[in-house]
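Student: Listed next: structures, encoded as structure tokens.
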Structure 1
Amino acid sequence: MSSRYVSHSHFGWQGIVAIIIACFFWGTTGTAASFTPDVSPLATGAFAMGGGGVLLVVYAMNNLINDKGRLLINYKLMMSGGFSVALYPLAFYSSMRLSGVAVGTVVSIASAPFFTVLLECLISKKSLSRQWVVSFTLGAIGIVLLALSKDTHDASDSQHWDHYFGIVLGLVAGVSYAVYSWSARGMIEQGIDSKSAMACMFGLAALVLLPSLFITGENLFASNINSVVAVYMAVIPMFLGYVLFGYGLKFVEASQATLITLLEPVVATIMAVVIVRESISTMGWIGIGLILWCLWMQVPKARSKNKISLSAQLESQAMS
């Protein structure tokens, strides 16, 4: 029996690793979308999230059937999460198109922890640790440095406004990311399987996103490269990435999970520099370093939670 408890103590680490792998998948989306400039960012986001949602529903069908009663009871979380999932890709991919892959991804993803913790404090009544505050501060400074690192001196007034509007859309994406992460975590805490939680939100979003392709998806499959990118985005980052993210949320608080996803803009930035040839100043690389430091600070927290969980389990077993 003790071996079973010891193995369970590693679940926190497995959750973090699952989220990190998902971050690497998500970090490729901006670079992948850059290869299809003739495709509307609204179509890219709608097909990626909507197609991924359909796959998630098929993958989790048995879980959805088993959790049907709990899902109906928690319909407010399900609906808020579904609406946020539908909004997120529209704001996210538009932000990247207007402000660039690096800046759009950084603002969208790295603002999510702030909005998530507001939800947890104001609605879920959860308290903040000093470590989270310090970690978030480092991450926030890193975000600002990276967002300001893009050179816009030679840009026209309209390009300046596009850049700033892209940052605003990135913040909208950050809010929606926070809401659906918080909603998913809330459903999991109510006993709903993580597969069901992710599938129901993405399935609802697919009902909104996929029909919009009749308006925005004119060039989505106009060439082989467009088709490959569309299928890749739906299957790898959206389907597989969110299966991993949902698994991670079983063992990690939403506020910690969204902090870990700060790794995504780092991956996206490096890919944007290496593949898309976007330029990042020294200030931007310092920002990346601070974001990585922010991530590293989450590791001791996970280890401490695992030790507490293991001790509680062993004590419970001894008493029984």
Structure 2
Amino acid sequence: MVKPLKPARVALLAYPGCMGLQLFSVADILAIGADIAKAAPPEVDWVSVHGRRVLLSGGVPLEAVKPSGKYDVLIVPGFGLNRPVDWQFRLAAWSKEVEFIRRSFAKGSRVASACVGAFLLAEAGLLNGRKAATSWLFAGDLARLYPAVSVRPEALLVDDSAVITTGAVSAATDLAIYLIKHLLGAEAAVATARVSLLPDQRSSQAPYVDTNIAAQELPDFSQRLIEWFNGRLATPYSLQEVAGAFHTSPSTLMRRVRSETGQTPLSLLHAARVEKAKELLRSSAWSMPRIAEAVGYADASSFSRLFTRHTGQTPMRYRRQ
């Protein structure tokens, strides 16, 4: 197994309201990985910008120290929230944390976020011109608030030029395994995943996406559009006809949907069709050709490719799982 020349310095950023699960899981899994690799464990600092006790999400207190020197990796967890989210208000409370993230990256630290921690990285400007992941439930908000960011809604983990972002809450464990791979080697990462009963090759959060939950967060216009699509999944797509049904021009429809969701009307339709197919795969014994036809595809192979692209799994693998 690969051993680093020196222990890496890792900072776990604690701030009011952040999710302790994501900090604790990264710290614990890194320690397990070092033990398995028989290597020096990373030097982990639990830091806060004020250098004092922090109340995490749920009111859990955590003792933290003031950051010192340069860290090889800075971990930024997500935070607890209730929907709908007033992003401007929430993020304004962490302006000092955002500035610390910005300074750390400027010093040469690799910065990694879990879940909606990506919003703090975006606020710091680190995601401009980069690809990024976050919780699939809030990917549309990230794309809308930060148009310079190339959001990957289905991605579980994205590493773009020393900035790492991950999907929803449990993806912090995937981040830990990924860091072990880069700090201690691929063999250590696989072994750590097995010992911890974690997947070592999970690549997408798409199988977990529930568009019915996501639609509840959309502005009224886009939500009505999705509901309209859901009633016409087998109908061939025509942008002109969709625009006519909503008494607008195709260009206005495209612009409005893009501003509200970060997507196109056709991508919303694709997502609705995939979601219906997932439901049928779970609840029926229908064949793939019959399911494809029910959601508007005459060619089952074409729809299977679309399904795989959206979920990271073939329809049959999804059904078995």
Structure 3
Amino acid sequence: MEGITVQRPHARTALTCSAALLLAALTACGGPAEADSKNPTAPEGVTAQAGSATSVHVMWERSSDNEGIAGYDVYRQGKKAASVDAAKLMTDIDGLTASTAYTFTVRARDAAGNLSAVSAAAPVTTPAAPPADEEPPTGPSKLRGKADSGRTVTLSWGGSTDDVGVTSYDVYQEDSRIHSVSGTQTTARLTGLRPGTVYTFTVRARDAADRSSPDSNALDLTTPSAPGAPASTAPTGLRTKVTAQGEESLVDLSWDQPDTGGTIPAYQLFLNGKLTTTIVWGGTPPAGRATYRLTLTDPPGTRYSLKLRPKLPDGKWGDFSAQRTVVLPG
């Protein structure tokens, strides 16, 4: 019979049931996930320090967010000048003009793209261009300091000299710049550290031509452990001696072993932050001070940072020692 449409109520019933089941499932699971619409908190403690006649070092404190910070945007005069990931709390802004006033602000952002409010503005004026500044500053002297708490330390040092003038001092922790202060300051207070951790600090002076001095002496500081936390398992008293032997460089290391309540069967040795070798004793592990010789074949003048950590009796790896820096001889 033409022109007759056969209706199938069971099909409509199936569709209705499927929709009802889907709605019930969504209701049971709390419905669709809500989008993250909460803004991070605005960064606080924003500072701007002229590093040279054409660069400024901007720093700030960590923001918070309900889902986590994804990064930070730095603005110069209200226009975005740089973006960094969430692990960084500082950046350098280059390409500036000498003898010029600037203001910098920072905003935090989360993975959903929500931006914090703008931070308080940090003003700074770049110094005048140096008149034929040909020499780098001398290195800061007598770096010393103390751990004020598990998360803060205070450093001080003897001032540097320069043929024109010192613009800033840069604080380094294991070869990474973590703080800068004016060339008129010879102290710095560092925050945001971890309790019960060994830190190695050095300081360099910088002039308006952006030339950096040699490193100051290295300073090891251990922050106090949190109450009830286990004692540090870091090796201490790490010393290095470098000698040339033909085309090779021999690096002799020695250190005091930590008290772990048992025998330390091995150590991991890191060069420039990367695992280089695992030191496994051929016989009975030594007691007291341990030694190891590392052979390198890199060209003279190659610079390396070294640190190590022990393998604990329970099989886990312990805390890192302080870092040492060596330069291969010619």
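Student: A value of -2000 was computed for helix-only ellipticity at 222 nm (-39500 (n - 2.57) for each DSSP H run of 4 or more, over all residues; to 500); which of 1, 2, 3 is the source structure?
Tutor: 3
Student: Have a look at 1, 2, 3 and say which one yields 20.6 for mean count of other Cβ atoms within 10 Å over residues 105-112, as calculated.
Tutor: 3
Student: Given structures 1, 2, 3, which gives the highest value for FRET efficiency 1/(1 + (r/R0)^6) of positions 121 and 297 (r between Cβ atoms, R0 = 35 Å, to 0.05)?
Tutor: Greatest value across 1, 2, 3: structure 1.
Laboratory data are not the source of any read-out in this text; all were calculated from the coordinates shown. Fair warning: this is a prediction, and the values are worked out from it, not measured in the lab. Cβ atoms are built from the backbone, for glycine too; each structure is taken alone.
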